[in-house]
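Below: a set of structures, written as structure tokens.
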Structure I
Amino acid sequence: MGDDVRAEIRLADGADAAVIARIHLHSRAATMPYLPPQKRSPEQVTRWVEDVLLKECRIWVAVRDALVLGYAALGGDVLEHLYLRPDARRQGIGTLLLDEVRRHSPHGVSLHVFQQNTDARAFYERHGFTVLGTSDGSQNMEHLPDMTLRWTPNDLLGSERRGGMTARTDWQAWHEPYADERSPLSRRLRLVRQEIAAWLDERPGERLTVVSACAGQGHDLVGVLAGRADAHRVRATLLEYDPGNVAAARDAAGRAGLANVAVERADAGRLSSYAGAVPADLVLLAGVFGNVTDHDVRRTVAALPQLCAAGATVIWTRTRRTPDLTPALRGWLRDAGFVERAFHAPEGVLFSVGVHRFAGTPHPLDASEELFTFVR
């Protein structure tokens, strides 16, 4: 690569928004001529960088002689964007940015790439990414076939994998942003809790059953029940695979005196794990749909009548990052017999919270079926 590769990698800030927007537009136009015509103006793309990308992602820029040559945006463990100035390609700049992303992704990183983008596919495959799945493009904004790639550090390649859960992500560390009341995760939690409390208030005096898939540390349901005098009328089962999160959820339920809340270490991606816990009056799917493939989202929605009692409520969450699956997801719920009660999509963040009531007929549980496999 010679001397061309010399560049400084630093975190981006608001002053970089305009140049990031220019690189984004020029790189896509130069390297992906098959994309539909760009409808957003440079000013609109700059506002998107300022209002969404810089708030939701960690962004690094590559700089040489005060000139920004490219950028990479990491949201959680997903590489959302990596673009270079067209005249900075094939100089090792992309590798420098990718190495910085991987240094900050000790449990691995995923990304989406168009199937037609053979240069990008070859680049990522050279750097150890493998294909997790492909899509016909019906759910991305450009409606072009794409694929999901994943890089996992060598010391994690032999990590435990069972059914729907993987050890790729540190799920206990994933909960740390809850400590910051301003974080998007905390804001999402408050909305989910608000909807759980509203559901309880709508059904006063009833004995109710709740099941929570991939319940984590139980912040949502336990947090609501801990402050209610009528918590005793709720029987809940929290399904969680990570042993550290299971212990934390059990401790939280115990400290709150919630004797009717059981925390089971189980793979929520298998319907057999729900035996004895369903049909439920409330099904919680917080933090699930953003960690599985689109195919598995649709498969899980189709199976929800097996988890729901008559008139049950489902509360779910999902990111609205491009490609935004939430419009299709809401349609799949409608097709499965659900009526939308609420859909929260706050400005300035990418998460969404949906609330749907089951208006169909419950189905018997088929314990042989699988729902989803985490890809993060």
Structure II
Amino acid sequence: MRVVRGNWLAGVVAVALAGGLSGVGAAGAATSAETAPSAASEQAAQGWLVDSPEVGLGTAVPVDVSTAGTTTIAVGYARPDGVKQWQPLALHREQGAWVNRAVPVPEGTSMARLHAVLTLSRTDAWAAGYAVVDGAMRPWIVHWDGTAWTTADTSQAADGALYGISGDSGGVWAVGESDAGASVLRLVNGTWQQVTLPPDLQVNWFTGVSARGANDLWVVGPENMSAHWNGHGWTKVPVPAVGGQAVWLENVRTSALQGTWAVGYRVGEEGRTPTALRWDGQAWRQSELPLVKGQFDDIAFTADGPVAVGAADGAATPTGERGYAVRLPSAGRPAQEVSVPGAAKNLHGAAVGPAGLGLWLVGAEQREDMAVQPFGSWTLLPPAT
């Protein structure tokens, strides 16, 4: 195991986390919780700073995280004990601590969740999910202006839910599902508008989107689905099959230096197998990975190469799952599993750390009382097993 040790790590952690994660939760005034010293000390020798927020709710799960400069935001969903309806969870890192703030929901909302977040700057972030409003499931998008979250205008979108959001100064896009199948929304003059898709892209849903400028957009989804928008039209792009197994892609990300990658899983008779694809400019290429059962949910680009995260089978855990991460093949180096803190039950989201330093992981941990609570951790260099 490669380990980052000593006062040097502690100093970098302190500097990098000073800008912090700023998050907006379900209801009420903002609350914050400093990292428990015992948890941080326990993982420091492994190169990780465990920093799981305490949100004061029975079940809470952050499912995505995004960083721009020193601003990091994680989103998800939560519900108090005894309550069936989900409510939105949004967490910002501020002055070395997680902060949980209220996210106002539309009038008539009985349940709402956030599934994806895009942080563009300290005063510009978007999060997407759904809200059940007057009995109808509506695509729901909120915007952060540096002070508060507000609901964006999605009145022109079809009923449904959103699972991914991506973009930059060239445009912002969101993807998910609607009653008619897969759904793509685009921000145009302050309003989210429905994008018309060609017949060959009419799958049930899209799970991930990667947008760089107005003319380079990738969307991915279930059953070997991937497609690209070049500013003029859509092209369905074949996904390579392995042994006849269908590939279900959960997310796609693009880095100017490390290219475009899509991650998810293959479905076979013995369950799910993590899958990672790299776009070589002409086609998707399968990456050779460690042989485990499980799936990838997200990918982040670190100074040491792309890292995919998710969950793998783990008989020692109460649910039979453990947090799982792999440094993907790059620069002639094979894929290698990354050692992650043992508290993680699932790793749902990953993002580069503050000011481009290190790697943030978010997901869920299952505690001794079986409660599912947020998991968060940061490392400067992902330690290999």
Structure III
Amino acid sequence: MKKKLLIISGSVILILAAIMGLLFNHLGKPNGRRVLNFIKENPNKASLTFIRNGKELVQYKADRKMPLASVAKILIALEYANQAADDKIQPEQMVSLEDLNRYYIPNLDGGAQPEWEKSLKERNILKDSSVSLQEVVKGMIDFSSNANMEYLIELLGLEHINRNIAVLGLTGHEEIYPFYSFLLIPYSLMKTYGDMTENEKIAKAKKELKEMPSEKFRNLAMQEHLNLKKDVKGTYIKSAEMDKWYDEEFDKINSDRMVAATTRDYGILLSKINDSQYFSKDVRKYLEAVMEGPMEASGNKKQFLHLGYKGGSTNYILNSAIYALDKENNSIEMALFTNDLSTNEMKSLSKNMNEFLYSAMTSREFQDEMARDFKE
């Protein structure tokens, strides 16, 4: 039986593609009501924050911590912009694909890395198998490349990335750590178990992971990050043979271990990004260059001055963080987090999410309807 592997941000690629090409050129009638109905009917699985022109229209379960999946990459992009503005790094500096791909774990990113590399070739922007640092960050945001994220964690430094949490007043946000490398923790644990059968090792690793304190788990994740950093020839990844032991139970354990925060936190963060006065001009320039991929679509340019998006998903999570400034200077920020989704719930939400985002960004009537539905 084929094993179900954790996909950190796999379906988000489809949502992003819709935003960049179809979503804001949508000609049919939006059907976002099904997403709203799910939120209302499943208060233990969803959280929603919606802000329009600085006014909080919806704060529904907004203080509940929920796993972010790749939405957390926004903070990494912000630190990149901070350091670029301070001339600590250069957006045009070149990064080799070899250095990036030592962090790549095959079949555990929803195809993000191969798709990103394919786009680089199609756009003819590779130079001697290297690409600019700015394109690395865009790959992390637009394609949700996890290997790029791990590389940026090493380049920028976790201490600097996590400093933004306090500076921005994100009181419910956990610290970022290598939440892709952590998939290898069971392999390292099982190597220490000695004379046991393979099934016994797998069972013991699952039990240990479930009971492991967060601090120890994060330390082990950092060790796996360092293992990948040193794995120039890719022998560590190959020796792990994850296809032989990674199953749905490991999948759920890892999904639950994702960095967590609240939609209130992301309402605050997106509002600051969408505020032309909060960050310096240089920080804004570098951040917009990597966050506002949807603005590359001509249809979006006709409606918006700014439009930025980051999604995050696993097999159990479907999250969206989006901000916009339209041509009438109306600002919108929204964070929707969901968790513990069943297979059918994931299919339904994925099918209707684009229509929901379209309506939330463009329809005043739909926005007011959300405010009424979730008035607490």
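Each value in this text was obtained by applying a stated rule to the coordinates, not by laboratory testing. It should be emphasised that the depicted structure is a prediction, and the values quoted were computed from it without experimental measurement. Cβ atoms are built from the backbone, for glycine too; each structure is taken alone.
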Item to complete: Assign the value 19.4, 52, calculated as Rg and Dmax of the Cα atoms in Å, for residues 233-296 alone, to the correct structure from I, II, III.
Response: III
Worksheet item: Given a computed value of 1.6 for distance in nm of label points 7 Å out along Cα→Cβ at positions 57 and 73, which structure among I, II, III does it belong to?
Response: II
Response to the item:
Value -14500, calculated as helix-only ellipticity at 222 nm (-39500 (n - 2.57) for each DSSP H run of 4 or more, over all residues; to 500) from one of I, II, III, is from structure III
